[in-house]
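As structure tokens, here come the structures.
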Structure P
Amino acid sequence: MHRVVALVRPVQSVFELGCAVEVFGTERAAVPQHYTFGTCTQTPGPVPTTGGYTMYVSRGLSALETADTVIIPGWVPVEEPLSDAVRRALLLAHTRGARLVTICSGVFALARTGLLDGRSAAVHWSYAERVRREFPRVRVEPERLYVDHGDVATSAGGGAGFELCLRLVRRDHGAAYAALLARHMVLPAHREDGRTPYAPPPEPGNELNGLVEWAGERLGAPLSVGDLAAYQGVSTRTLARRFADQFGTSPGAWLLARRVSAAQTLLEETDLPVETIATRVGLTSAVNLRRRFRDRTGTTPGAYRRAFRAPHADGRTP
């Protein structure tokens, strides 16, 4: 049995911990159990949670000595440093061969071990700038749901934690077992490339907000990076620098992401044909939309529509 241990701390996020519990620690009829799951904390005893209740954790850091996978399900407040004992326990587990996995803000704890230096990491978009500032040797990828290096893995947010955990299950025990588990959890189809379909909202005071709004109203038009720069009244080079600073991506990649995001909304909320959607979001043809959509999300527009459309009023999925 593969031993999974979650390292919790006060105040522990119940959702992030729940992601790990649901995938690795919940027994289900007709689903083989390949994992054992437990929790540990630096000081065993009562651990307050974000849910307003306290849970009792009986195991200390010694539990990490025999773990095959160590999960850090959030790290709040994010500025909280690692104690020497926690850092040493995580590094020893990694040296021994355990994989270290973070969900959402747990990336701050892993980054403080130094194990992410020189590597890419998935980060929730709201933390991206802080991680870049505090850990300049970590390559932040806020457009990824998760990044899995084998020995260390990170996920961008609580929901992305499910995606990463299921990827690990698939790697451990194959796609058929992971699909069976996902069906029991009623989770949508997996996005194989780990790219997130979500775009961060504009930040108050951001000098690009006007451009974001202007472009968002004109996605059906043949906008180019030159058009964006002209609207902003700057050179394409200056625009590229501003996009890199504000969004961590290029203007062209940002525009494509907005087009795909708009297509996702139309797939979720309308019955429009794919050809019509492609025209409305400025991707010109169904063939181009399918190619761009798969590149960005890892699935097809048709599969996305089936998996992500809102449920009927009676609770049935479409």
Structure Q
Amino acid sequence: MFFLFVCAIGATGIAAVWVITRPRPAFSKDAAAALEGGDPGRGRLIFAAGDCASCHASPGQPDRLRLGGGLALASAYGTFRAPNISMDPVDGIGRWRTVDLANALLSGVSPDDKHYYPSFPYSSFAKMRIEDVRDLMAYLRTLPAVSGKAPPHDLSPIFRIRRFVGFWKVLYLDRTPIRPDPARGEVWNRGRYLTEAVAHCAECHSTRDLFGGIKPDTRFAGGQDPEGVGYFPNITPMRIGDWSEQQIAELLNSGNTPNHGRVGSSMTDVVTNTKMLPQSDRDAIATYIKSLPARPTPKP
């Protein structure tokens, strides 16, 4: 009898884990037709703001619109590889519908209902507006197909079990939409949306805990490069409080800092993208960043 009781408890526990960790796509397949459409012109700006080419462009060639993937992203958990997101129907996402892109961005779920690893920053993209996802897909469909799959991830054995990502999502994935703050102006609200969702700035400019989640008290206050080769700077007023909104916007356009320096490392790619945005969007991002709460820089 005791043995049967233990087995029942074990089975219940396994069932609970299975339910807790199951992928939960933002949209059902029934929504596919309603999500089609979109404006590729607006999608081009979302593509730029989202820094998509920096990760997904094929390494070793100059065309940032050849999205064959393959970039190696080192981490404490192993090496991740950015996938092919070109319109190749076999090796890329040429067969995807907009609903598939929406589920990837807003919930980190693949078309075959598997978790994506959060090296893909869907914890920020989850707050994107569906109309922007629709426009982004319309733009991606204008780009060339690139053959060849990216190499597989090379992870420590325990992290190869994708189902465990479900636990990570319970802890860190917040799909609550960003609502406009009526106490703030249109520019600030636009900047908040771009900074927190599309441009996912906190994903780099923050420190992470043991499980790879952002520590809330370090948000935007700087953090170690996941590859262990540098440190992302504090962009709260504790570090750049003497910068004006105009100077922050200028950095996003030219890469020049107020102290006559230039950005380096991965931020050079970010600037390549943000300079493609309209000046109004760079100004909006600067307005929001200038309003961030001052936080001390965490120790490396």
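Observations on the model:
- Structure from which 21.4 was derived, mean count of other Cβ atoms within 10 Å over residues 135-142, options P, Q: Q
- Entry that produces 19 once relative contact order in percent (Cα under 8 Å, 6 or more apart) is calculated, selected from P, Q: Q
- Given 4.4 for distance in nm of label points 7 Å out along Cα→Cβ at positions 79 and 279, calculated: source structure among P, Q: Q
- Structure responsible for -12500, with helix-only ellipticity at 222 nm (-39500 (n - 2.57) for each DSSP H run of 4 or more, over all residues; to 500) calculated and labels P, Q on offer: P
None of the figures in this text is laboratory data; all of them are computed from the coordinates on show. Values in this document were obtained by computation on a predicted structure and should not be read as measured data. Cβ atoms are built from the backbone, for glycine too; each structure is taken alone.
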